[in-house]
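Quick heads-up: structures coming right below.
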Structure P
Amino acid sequence: MRTIAALVFPGFETLDYFGPIEMLGGFGKETEIITVAKGADPVPSVHGQRIVVDKRISEKNDYDLLLIPGGDAALIEGQDEELLQWLREASANAERVMAVCTGTVLLGMAGVLDGRKATTNKMDFTETVHLAPQVDWVKEARWVEDGKFFTSSGVSAGMDMALAVMADLFGTEMADRLARSCEYEWHRDASRDPFAKLAGLV
């Protein structure tokens, strides 16, 4: 059983969070999902629904896995030094660190991706990556793996990344079963990224 700290903040993107969580939840025996936030009050997503918090960041920073969703609000959170410090500590302690969309930029702003390859939402790519200039940003990728760090492009790409992590941890057969159980067509090719061209990046 591995613990997953899934960070939320006001205005987090819903599919960035719930898409990967659907996959990372496994079949109920492999992982324990713990929703983490700065405060204890329910946290609203960008669409308004509120999610209950299990742990505050001040309570714990050692989880096996870490998931950082994105959303426009992630860039605001990048100004919060308390949160950035928690990201540094939690990333150092985690076995795998995952970020979706602008959640990758937030990780980059914390400095934990310095010198590493990473990717983010292609539609916002040129407007956001300058906030983390020490990251080796990949313009064309569905997701990028660099050591224990897995980062994905926009929103739905997080599900493909999460399945890649589950395959890495528990085997491809299990990841295949997860995808089938969700009736989800898993895009296994990390370099398959039609949105990079649509965004004029390549």
Structure Q
Amino acid sequence: MTAIVQNVVTSGVFELDGGSWEVDNNVWLVGDDTEVIVIDAAHNAEAIADAIGGRKLKAIVSTHGHNDHINAAPKLAKLTGAPIFLHPEDRVVWDLTHPDRAPDEDLADGQLLTVAGTEFQVIHTPGHAPGAVCLYAKQLGVLFSGDTLFNGGPGATGRSYSDYPTILKSIQEKLFVLPDVTQVRTGHGEGTTIGAEKTGSSAWEKP
């Protein structure tokens, strides 16, 4: 049995560079009846814990350190005992929200995480944030893209610690090499496929 994917949408405020924006976030739970991982613990630890139910939470995986993707992580970790994973290059962003609570484990490009008999490959995709990562589950044909790739193009790069040419390079060299049929589960909004975004990328702004 392979893992199943569940989606919990939480709402809150994204804050960076002195601005704030109301946002809805996709929180992804992947696992089976006994164990699960959470990808991006956003805004509401209690709602995420309710969705986990009686299952063991093996890890809280943060695709990057922006506050709207990690603000519920420490509380969820306290509720469940699960470790928080983050790529070390995103500590500069994480520390803006949680200066007194470090992540528990580092993520690394190429690292494999396993839950419910399903492997997830960590893909380091800097650009939206320096330590941004995606998680690719080949067995499921699913990519969890955080804010690196959306339905319609790359994630935002207009604020601190982000860079447009870098995110384009990450997408083209690390994500567009995946099968076109790969389902992309994004950090916000509707999903897409690798093939659809490759087709549409000709209209993206060139760096």
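What follows is calculated from the coordinates using simple rules that are stated; it is not laboratory data. Note that the structure is a prediction, hence the values are computed from the model and not measured. Cβ atoms are built from the backbone, for glycine too; each structure is taken alone.
Which of P, Q yields -5000 for helix-only ellipticity at 222 nm (-39500 (n - 2.57) for each DSSP H run of 4 or more, over all residues; to 500), as computed? Of the structures listed, the value fits Q.
On distance in nm of label points 7 Å out along Cα→Cβ at positions 151 and 183, which of the structures labelled P, Q is highest?
P
In this comparison of P, Q, the computed figure 28, 26, 11 for Cα extents along the principal axes in Å, for residues 23-62 alone is attributed to P. Out of P, Q, which structure matches 15.6 when mean count of other Cβ atoms within 10 Å over residues 39-46 is calculated? For mean count of other Cβ atoms within 10 Å over residues 39-46, the value 15.6 is produced by structure P. Looking at structures P, Q, which one was relative contact order in percent (Cα under 8 Å, 6 or more apart) calculated from, given that it came out as 16? Clearly, the read-out refers to Q. For which of P, Q does distance in nm of label points 7 Å out along Cα→Cβ at positions 55 and 87, calculated from the coordinates, equal 2.5? Derived from the structure labelled Q.
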